[in-house]
Structure 1
Amino acid sequence: MDPLENVQLGRTGVKVTRLGLGGAPMGALSSDVGIDIANETLKQAYEEGVRYFDTAPLYGSGKSEVFFGEFLSTLDRDSFTLSSKVGRVLDRSYTPSGDSTNVNTTELKVGFDYSRDGVLRSIEESLVRLNLDRIDVALIHDPDDHYEEALDTAFPTLADLRSQGVIGAIGSGMNQWEMLTDFARNADFDCFLIAGRYTLLDYSALTEFFPICEEKSISVILGGPYNSGILASDLGPESTYFYETAPQNVIEKAKSIRDICNDFNIPLKAAALQFGLLHPVVAATIPGARKPAEIAENVKMASINIPSDLWKNLKSTGLLPEQAPTD
């Protein structure tokens, strides 16, 4: 698999590399990241050939966007694709003053606002934090309890911006597939970002969500391909699954998958990263990273040649569904 292949999102002209970089960890998702390490990590990704970067105001209350902007603003703007999000907004924008290495995330509270003014303000403030002139992909962020407003107000606002060429693609980013399925049926979305719902351990998006996306030529971007860490861990008792301590039955299933991977001399991480990309509706996967070594490891894992017999074995033992594309 070529993780650096450029593919198109939906019917748009926006292209992303199959392997992207998710920005949540740079917002101190579980541990703090400083500006120097963030810059080195982003630089490593770009030098490795990664050209798709995803962030959001929610991540560190603007911190991730500031860090992304510190590096990306030094590049040719047409050399990469950037997505950020609307709907999870800050009560004030972060404006760097003096030492931009110190981003006080505790002062910036995050709320919900899917109104037209809220969406436009969110994009404007993101551009300030990013120090960029455009966002390529705008994603409606976590509208779990705001379905009507997201569909009736946020989406038309973004559609206006798309028609004007201000943004290139519209999507929504969530941790569930059910509402995204409704969005796919009821509006002209270009892509969806779904976290943790099409992995080696959770493929709940497969049977209903993916077919409607395929029917409507909507691309899917996968977040959380390691299921918040377990599939990139040693599968010990401290492993995390959906950001909580993994249940023992999940750990045991992951160990069974790892055992089969070991039989083929394939790292579990490689199988975890590549599995989602084998589905034709999936355009990209965006594991997060906190340091350069993790970027290099992800590129390496995504580049390993995995024999088809490994996937067949996982299916024959009931560890993967038969209908999951693996060719």
Structure 2
Amino acid sequence: MIAACPRDILDFVVARGREGTACVLVTLVGIEGNSSRSIGTQMAVAADGRRIGSFSGGCIEDAIVAEAIEALHEGWGRVVRYGVGSPYIDIRLPCGGGIDLLFTPAPDADAISAAASALRDRNAIALRIDSDRVAFCGAAEPADWDGHAITVAIQPQLKVNAFGQGDDLAAFALLASQFGAVVHAFTPDVATQGDLGAASIVSTQLTSRRALAPVASDPWTANLFLFHGRDWEEHLLPQVLQLPGFYHGAIGSRRTHEARIAMLQEAGTSEAQIKRLRGHIGLIPATRDPATLALSILGEIVADYNALRHWTYWTGQQLAAPAGA
């Protein structure tokens, strides 16, 4: 994984607690001007100075660690401004803005553990955080800092089910895995499956063009077809379009996609399901090599996954977008 994700920060606090090492949870609650991080971004600092997460490119993290350890020793939390308007005149943010950080020493271990466990089970969660405590709220709407507390909503890690074979599948699976996505590859090609296994990427061999292998999908999952021919799409794609997910896509030219849509219509796939399918996918037009194709598609998927954070409510396991999103 390239950088720590929200669940990594919670797992860090849980792991330190098992060692008997106290931690401070630090949460970004206010921004003045520009900031490289968003409201709700978190960092955790252990009593021995170990840390995970960041709020800048490294300009203020040492100061945050020192403040966190002081808060832990004193036993009370606080909100501290860094950058513009800060009492620490020697600490400045390169973006020229200011950020307010909430320091919560020794957050409740049961609440953090329950939140981390729920995320591992791919449930959306929320934490209500103030200077003295952290409460696990299940799935709830985020709420801005009101001077007393903030509610931070966290969605499960990005997951991708990728169907295909050869270099296109392998390149995408490797890149998405390194980015930090949970990747499950489905391929009829034994050699491709061997390459993926060597990279510790979970894969399932497709043995039938008609019967879909068991696939786990949820509202935070992207389902992607990387086959160049439609032989493996004809019967499997209609079944995948019935699965939950925020993204369903298949590679190919516009002409290929038009033929694919006609195939789905002829097979009796509903218009609602057909509308879920994207064709001619990716952010970079006319890619001609597996690595660029992987980057192009992953960028599009990640952009859509990040946009889910702005869809403001969950109902059970269903994530819903406001009208017009």
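Bear in mind these aren't lab numbers, they're just calculated from the coordinates by the rules spelled out. What you see is a predicted model; the values in this text were computed from it and never measured. Cβ atoms are built from the backbone, for glycine too; each structure is taken alone.
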message: As an exercise: mean count of other Cβ atoms within 10 Å over residues 192-199, calculated from one structure in 1, 2, equals 24.6. Which structure is it?
response: 1
message: Out of 1, 2, which has the highest value for distance in nm of label points 7 Å out along Cα→Cβ at positions 208 and 224?
response: 2
field: Among 1, 2, structure where mean count of other Cβ atoms within 10 Å over residues 160-167 as derived comes to 13.9
entry: 1
message: Tell me which structure, out of 1, 2, gives 19 once relative contact order in percent (Cα under 8 Å, 6 or more apart) is calculated.
response: 1
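Could you figure out which one of 1, 2 the value 1.03 for Rg/Rh (Cα atoms, Kirkwood Rh) was computed from?
Values: 1: 0.95; 2: 1.03.
Among 1, 2, the structure yielding 1.03 for Rg/Rh (Cα atoms, Kirkwood Rh) is 2.
Name the one structure among 1, 2 that FRET efficiency 1/(1 + (r/R0)^6) of positions 152 and 296 (r between Cβ atoms, R0 = 35 Å, to 0.05) of 0.65 was derived from.
Values: 1: 0.20; 2: 0.65.
Only structure 2 yields this read-out.
Quick one: distance in nm of label points 7 Å out along Cα→Cβ at positions 8 and 24 came out at 3.0 when computed from one of 1, 2, so which one is it?
Details: 1: 3.0; 2: 2.2.
Source structure: 1.
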